[in-house]
1. Using FRET efficiency 1/(1 + (r/R0)^6) of positions 181 and 397 (r between Cβ atoms, R0 = 41 Å, to 0.05) for the comparison, can you identify which of P, Q gives the largest number?
2. Here distance in nm of label points 7 Å out along Cα→Cβ at positions 101 and 277 has been calculated and equals 2.0, so which of P, Q was it run on?
3. Which of the displayed structures (P, Q) returns the greatest value of FRET efficiency 1/(1 + (r/R0)^6) of positions 413 and 445 (r between Cβ atoms, R0 = 30 Å, to 0.05) on calculation?
4. Of the structures labelled P, Q, which one yields -14500 when helix-only ellipticity at 222 nm (-39500 (n - 2.57) for each DSSP H run of 4 or more, over all residues; to 500) is computed from its coordinates?
5. For which of the structures P, Q does the calculation of semi-axes √(5λ) of the Cα gyration tensor in Å return 42, 29, 26?
6. Using mean count of other Cβ atoms within 10 Å over residues 133-140 as the calculated read-out, with 19.0 as its value, let me know the right label among P, Q.
Structure P
Amino acid sequence: MNKIWSGLSEHRRQTCATTIADLFELDPNRFQTFSCEADGLLLDYSKTSLDDVGLNLLIDLAEKAGLASKIQGMFRGDPINVTEGRAVLHTALRAQGEPVVLVDGEDVMHDIHHTKQRMESFAGGLRNGLHKSATGARFTDVVNIGIGGSDLGPVMAVKALAPYHDGPRCHFISNVDGADITDSLEGLDPQTTLIVIASKSFTTVETMTNAATAINWLRAALGDQASQHLAAVSTALDKTAEMGISPERVFGFGDWVGGRYSLWGPVGLPILIAVGSENFRALLSGAAAMDRHFQSADLRNNLPVLLGLVGIWHSNICGYATRAILPYEQRLARLPAYLQQLDMESNGKGVTLEGAPVARASGPIVWGEPGTNGQHAFYQLLHQGTHVVPAEFLIAAEGHEPALTHQHDLLKANCLAQSEALMRGRSSEQARALAESRGIAEDDLDRMTAHLTFPGNRPSVTLAYPRLTPFALGQIIALYEHRVFTEGVIWGINSFDQWGVELGKELAVDLLPLIQGAKDMSKDGSTLGLVAKLTAPKPTP
């Protein structure tokens, strides 16, 4: 593979003087060549510096890494999470029809279907009033307590699918900061609120701390009947039983589903409660459609593969260390945070599958905000800053508000204008003409020309879809999941473990006694100094 990497670097060196705008001048059909569509989802990557030679080399890189066979291995249930000896089968949670998916020789699909039926029955009972509160009232609110994958996916999807809400209101608590649970429970009635505790092991410190506070809140109003207002997403049936949660209200999943890939199953219970079975199934269908495309399309016409190869080009060949996720869709406000975890927890690795140092940069920094808000915040840096940040725009052809079509038209115009402006920029000649048209004095023209010049040649990709439906959301999420997998395969890393989250959690357990007054001089001077500062007696105001 080193020869291909060298070839990519050399090709970049030879072509870096050719701008993205130049590529459109050289090829009037560039959009058709460098875009791809599957089931109504369009990926336009024509506003990048990739040309045919670069793309061919990237395809060679993917083939040399064995990407096609590794895709099949993931769907087949091979233990590709080698550091934990596990299969990676979040795709099985959304599989359509009656496939056979084997893990250690056992077909897991029966348990998946059974759990899904239980989830739909429980959610349906909450939605139609069959499952009543301890007081006989209908549940009006559901509070999900989780963190990481047990929070980011559900909260993102519930917000994204707001037009489809017709069930109890859903709220989310994740941060162990007491302000989160205080503010989230404010205004809720414990007599009509169900608490869902989402923790696979039922030992996650932040989640269980928040759960204890929530249960005390319920008990203050309901006494011993508080347990009737609890449900759990967990495999630790002994621990859920100790909390008094009925087994009928506990939903588990296999260790072959990682937390950040888990919204398709029991972790997605709040989504199911909010939008109902039909829409939840449509979400799964959208993801399953992307799964089929990922498995069957050749690499050159494969959306997740192409998006991954563009990422490799930008990160490793162009040297761009970050990527910005810019949904022009307010209801996707939490998508950047969701993709931040998906990407950075998956591919933020420094060693290969064999335990050797990774030979090149992996896991770019992922961040973003919805447009048009971001335009009035950080787009200044995107356009004129010293860092080049590849932008990933998302935009729907139409919104859910027919009476506000004119606003959606303005949204689309802004999205397309930003990608064009990043690519084209503004030349110094154009900037000077603009300065002159504004009546800038002759002796100040040079200075103002510099300020009004935009370098341009800044890459972007655009994902376009008809409307943000459950199906489209499923496509988008699965697209990014498989993009992460594609990049991880090429870097030779394990995208499905997360050892990096462990050390800080372990040290937090060690530090808690110090915060509460114990002494431990083995800590460094900074830590001890901060503990002293944060635990010193407070003066009377």
Structure Q
Amino acid sequence: MKYLIPALAGLALAACTAANDTDSAAVDTAEAGFMPDVSEVNIEAHIRFLASDYLNGRDPGTPGYEIAANYVASQMRLLGLEPAGDNGGYFAQVPLHEVRPDAAYNQLTLDGEVFEHGTGAYISSNPSVLEAEITGELVFVGHGVSAANRGHDDYADLDVDGKIVVVLGGVPENVFEGLSEERAHHNSGTTKRNVAAAHGAIGMISVTSWTPEQLTGFTNGFGSRPAVRLTSATGPSGYDSVTASANVSAELGARLFEDAEMSLEDVRAAMSAEEPSYPRFELPHTVTLRQRTLSEPFDSPNVVGMIRGTDPAVADEYLVLTAHLDHIGSVTENMRAGGSCNTTDDSDEICNGAVDNASGISIMLETARTFLAQGAPRRSVLFVALTAEEKGLLGSEHFARNPTVPAEQMVANVNLDMPVIVYDFADVIAFGSNHSNLGPIATRAAARMDIAVSEDPLPEQSLFVRSDHYNFVREGVPSLFLMTGFSSPDPRWDEGEGFMGFLTTHYHRQTDQLDGELEVLFEQGAKFANINYLIAREIADSDVRPAWNDDSFFGNLFGGDAE
């Protein structure tokens, strides 16, 4: 789309000019009752550049992402944000590597019988411990879930120290009925691995429902592609002690239960019964897991700018505004596992990511511009463009665990991920609003723009734990994730038609771009930015420090001393 270049240059110049005007118009303090008026032209300028073909889908570790990161850093400098990355600059590097199993080396041995990688067992990569061989007795731990607040603990009265745990996928459904956020937290591989590690396990075997043929197909297909992971430099993880893990076919899984007190078939029946039970017991077998992980390291930067607070009493507290800068690259270049570009048009290889998430970055930048136009806030505000969200929320995990400001002084996070600005929205969803005193702030801000705040319309998707804010939650920081809602004054887009239409037709596809069949409504981006600013402004200027609600599961789990 080379014809975009004149438009890109003109719109970028408009954004820069607006930045200079903003500097001259800045006032010392925010005016009471101020109503923001973000420019839709500026929103368009950022999206057009970031979603252009010349950035080739902004895949981390590629020149396209580096161009995007430099663009954001330049915009931060033009706006007048202080650099708040590493070594006095805007970049905060994230240590990443491509990892994949060494198929020729990896194997599982059950009571002396060897199963090569892909023949009944898929031996997973370990991004922290690149080579390990472990031998241990087996203990079946049900779903591998430890939820004391719900009265369920699959590890209760079991000794798994120095042993290999065997788990089934999922969670006990009756325990988490109606609790989609908690369910998703306990069902994640990271949580299950961390729980196993906390109990002293050295390995984990997950029993799937796959046939041996299906597992072989996965191993030779998707499972053979490299994945992007953080290196051990980010900090300790469950990988450090659970050094080898495997997924096994249902057939091999059944063999693990031979001569045990229950067969795998009986266990599954008990756990899925109308009145389920959750048996857990030792398995009379010994397994050796051997894994070697092939690694190709690279760095990719988060981009960090700051507006320093003006009130000495709270200026050393930081509100962190985030949006992910990366997308999923192109069909031909992105051969990594996860975040794949879904081919819909053979003539167009690039997934440009206009809505996901050039829109979020543009709104974050224009939120910063509006802050400066109205005067610096009482608290300091960090603006962080995150890398590698599409690879597993990696940039946010590294930053949340290794921030460029004192970790204990990060008081709140507001995250922008894929505001679906392709329809006239009449409501927003503020994920996390029920967990902290940020919820009423979001409601007040939206109401000032005549926008409602609605309940999660897709609880089964567990969106609260699927974007970058979740890593701040895991570090005890109250967080909000703002998203366009399902209501619209236009009947074509009402009742979720606008949002779901984007998900089913354009999400992670080449059509998430400008000047094609998808119409991106820049004025809706400006409206969303106005709401985001009002939320951020109240947090930054409030007398009250953000705090978890007393009944918040995540606040009670991560907000205190508990891990």
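Read the figures in this text as sums done on the coordinates, not as results from a lab. None of these values were measured; they are calculated from a predicted model. Cβ atoms are built from the backbone, for glycine too; each structure is taken alone.
1. Comparing P, Q, the top value of FRET efficiency 1/(1 + (r/R0)^6) of positions 181 and 397 (r between Cβ atoms, R0 = 41 Å, to 0.05) belongs to Q.
2. P
3. The maximum falls on structure Q.
4. P
5. For semi-axes √(5λ) of the Cα gyration tensor in Å, the value 42, 29, 26 is produced by structure P.
6. The read-out was computed on structure Q.
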